[in-house]
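Quick note: the coordinates plus some simple rules give every number you see, no bench work behind them. None of these values were measured; they are calculated from a predicted model. Cβ atoms are built from the backbone, for glycine too; each structure is taken alone.
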Structure P
Amino acid sequence: MSSIKEYFSSVGQGLKSLVQGMEVTGKELVTKKITEQYPENRATLDIPDRFRAELTLKYDEAGRHKCIACGICQMNCPNGTIKLTTKMVDLPDGKKKRKLDEYLYDLGSCTFCMLCVTTCPQDALEFSNDFEQATFTREALVKRLNYRPEVEDPVPAPKATGTDESSVSQNK
């Protein structure tokens, strides 16, 4: 007797589940469909501000990037998407400084985790909203981020010689 009761109970649960599924399908059947006319509507396409598409270096008005080649972004990248090469340059005062030579970014293996952006001490990195990154080869997805010609740092003015501290204070 209990097996017949279980059988009809399971049939009832199955019918209830079928009705719930048909209800969802029926609602979707009568809702108005929206079709994106993608290539034609690029001008009106709304892309969210938080969308992460491609890593870029930030540049200032003078054309200098903020990257100091510390390598923190490269160390924090979980899958080796970022490769930095640096060079040592001599400063006018005789000291040496490490500068960024090449910043390579592999868009094809990036997981868009944003660890590189959040850990950059100079706030030199950001993700752009340019979502159209389709290429025919994987090699085209490896991009050099410091592609602009490097602007030279301003040379400090030479110190004036022959002025005396006492003569400067007397003129005041």
Structure Q
Amino acid sequence: MAIYSLNDVSPTIHPDAFVHPDAVVIGDVTIGAFSSIWPGAVLRGDHGSITIGERTSIQDGTVVHTVPDSHTRVGSGCIVGHIAHLEGCIVHDNALVGSGSVVLHRAHVGQWSIVGANAVVTNDMVVPDNAMALGIPAKIKEGFNNREHIEQGAAWYVANAKRYRDTLKRLD
């Protein structure tokens, strides 16, 4: 895997986390137990810290970055879909950020909330708990609750990461 220190700051990766060999993790990044970082994902903690909680999946091609005045935090039990972009934001526990979506500076995504595929959560936007953010720019649909879907998805990625840790072998 491509794991780099920057300015003598090295990532902290829990031994039970899975970081795919084709992911890139740089600098001030912390990854919690049973979380997974999939191929092509880039976590670049060069202008602030990135914290990934436990049992969270950061899927293929996702970019997680920071800005000097705003760190990036993704809580526990979260699902971050393929090719998402998170920058200087907070995604609270048990949230789902859909494929191709963007969550920008100082935005908050509440617990049990969903950012729909390809949605753009703009600077300083707050997605309340149990809500959906849909569209470009995102509009809020409150009162949404699909906890079972999020819990099952997070558990599936924990199991899949274990399978990869145990059986992935490069063939070339």
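Out of P, Q, which structure matches 2.9 when distance in nm of label points 7 Å out along Cα→Cβ at positions 33 and 145 is calculated? Derived from the structure labelled Q. One of P, Q was used to compute log10 I(q)/I(0) by the Debye sum over Cα atoms at q = 0.21, 0.24 Å⁻¹, for residues 73-112 alone, and the answer was -0.53, -0.69. Which one was it? Computing log10 I(q)/I(0) by the Debye sum over Cα atoms at q = 0.21, 0.24 Å⁻¹, for residues 73-112 alone on every structure in P, Q gives -0.53, -0.69 only for Q. When distance in nm of label points 7 Å out along Cα→Cβ at positions 9 and 121 is computed for each of P, Q, which one produces 6.7? Going label by label, the one that fits is P. Computing helix-only ellipticity at 222 nm (-39500 (n - 2.57) for each DSSP H run of 4 or more, over all residues; to 500) across structures P, Q gives -4000 for structure Q. Sorting P, Q by distance in nm of label points 7 Å out along Cα→Cβ at positions 57 and 81 from high to low puts P first, with the largest value. I have 23 for relative contact order in percent (Cα under 8 Å, 6 or more apart), calculated from one of the structures P, Q. Which structure is it? Structure of origin is P.
Here Rg and Dmax of the Cα atoms in Å was derived from just one of the structures P, Q, and that gives 15.0, 50; the source is Q. To test your reading of the models, identify which of P, Q gives 22.6 for mean count of other Cβ atoms within 10 Å over residues 49-56 when calculated. Of the options listed, only Q reproduces it. Could you tell me which structure in P, Q was used to calculate FRET efficiency 1/(1 + (r/R0)^6) of positions 41 and 65 (r between Cβ atoms, R0 = 25 Å, to 0.05) as 1.00? Answer for the origin of the read-out: Q.
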